[in-house]
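Following are the structures in question.
No value in this document is a laboratory result; all are computed from the given coordinates. Remember, predicted model here, so these are calculated numbers, not experimental data. Cβ atoms are built from the backbone, for glycine too; each structure is taken alone.
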Structure P
Amino acid sequence: MTQTLTDGTLRTVVITGASRGIGHAVARRFLAEGWRVITCARADVPPECKRVPNWAIHIPTDLFDPASSTAFVEQVNALLGDEPLHALINNAGVSPKTPYRERLGVLNGPIDGWKQVFELNFFAPLRLARGFASALHRGQGAVVNVTSIAGHYVHPFAGSAYSTSKAALSGLTREMAVEFAQLGVRVNAVAPGEIRTEMVSAEYEALVPRIPLDRMGTTEDVAGTIYRLCTDDFSYVTGTEVFVTGGQHLY
């Protein structure tokens, strides 16, 4: 069923990092709910997704590169014209490892690697939120930043640069919520815990006993939470970070 407003406007969402994992599940959820979906990622989306009528456009974009981020914003704003944007999902992120899949901490790894992590995990969401602020204002829309449980606790596998960038994104969410409220735009965050994706390796299974619900989460678990935060059911919720962790954050 197509999701339209009383004036006939189709609800539109922009999702980053949508070619796989959580981002792809988020795109599928919004499509299932009848939204028009605009996405970006460094990789292309599966061919079958392009045949879905409401998947309006996928733009290959390197959010590590500020110029590529700016070009994406400009292209989407040109596509929207005077139309509103109803949701922005800042999902794209990176958690680098050593060639031996060792955790990158404070004492190992190049400082330039930290700068790259922050460029994608922190500055790209900031750039996109600023770039789409006018369109979100027209739509009285919502922003959801995807943070992480690792932004609140020292994680055994997530590196220090990733964890601190996600902690910074949590702080940015609060700051954005206050400023964007003046535009009629809500800003919240979703902090996933251990989510089963193609990026999760076998050692993560050792963390399951510390999850009260006794399982890893699914990408659909995260996508459903993100979707609901963008609906009218949460019209009085802003500046909030929702933990999608199966209770893991309680320890």
Structure Q
Amino acid sequence: MDYRSYSEEVSRLIRPQSFPLGVTLFRDPGGLPKEAVRPAKYGIRISLCQWIALARRWGRVAGATAEDINCTPCLAALGLKRLGERTHLARYLIDMGYFENLELAERATEALGLIPPGEIGAAAFFPLEAAPVDPHLIVIYGTPAQMARLAAGWLYHTGEPVESVTTGFGLSCLSTLKPLFSGRPALVHPGRGERMLAGTDDCEMLFTFPAKHAGPILDGLRKTHEKGTRYPVQRYVLYEPPSIPPMKALEEKLTDP
């Protein structure tokens, strides 16, 4: 696929404020493309959401392995490090103040669907228009209205609504990558962590889907656009607004030139 043309067409149809991204995952930590910028270049370790922001806002090819990341819940959730017991992650969530008790935290931890250790050794994020390798996932940030357009593109050929699971506290890195394993797109509401650390705006969410669905989703976007479902949303303006008393008083003072 010509990902540069794909990115340009998607951008024309939904007008995102940051680059549509490709994401490629590697089992081998040494598999990152040579173009990938790693945090060590700047002498830091990072949260993975920061490197997603580097790709989508700076236009960089960004790469990271476990040794580049200091966000311990991310390391546990993505299987970049082995979690001895799920209770350890549940206890972290309790310590952060997200749950009333350990039982609730353990229930939520189970529902998260953590990625098994060894499935991911490294991740590369890059603007689609500069893809150094074929992406496994495509990730696009935008407003809810823009995300609704992408969901409509998916729905057009499948008839299947796009689901969203939200925790509010974070681990959007996990939600972003899980469509590779589920095979289905997802709408993700970034939580506290990403908004604090990666500067994701209050109004932003993201749409993530396996790259194998790229063609049908774009075709669905085009077809629905042709039928009038567009972005920016075409707000209805063909009506006569009421004239309030001060306007009427002024009207009485006006004459034809």
With Cα extents along the principal axes in Å, for residues 50-169 alone derived as 43, 36, 23, matching label from P, Q: Q
Identity of the structure behind 17.5, 56 (criterion: Rg and Dmax of the Cα atoms in Å, calculated), options P, Q: P
Read-out distance in nm of label points 7 Å out along Cα→Cβ at positions 26 and 202, computed value 4.0, structure in P, Q: Q
Structure (P, Q) behind the derived value 3.5 of distance in nm of label points 7 Å out along Cα→Cβ at positions 114 and 130: Q
Ranking P, Q by relative contact order in percent (Cα under 8 Å, 6 or more apart), the structure that comes out highest: Q
Mean count of other Cβ atoms within 10 Å over residues 58-65 - highest-scoring structure of P, Q: Q
Ranking P, Q by distance in nm of label points 7 Å out along Cα→Cβ at positions 66 and 234, the structure that comes out highest: Q
Label whose coordinates, when mean projected area of the Cα convex hull in nm², for residues 146-193 alone is calculated, return 3.1 (choices P, Q): P
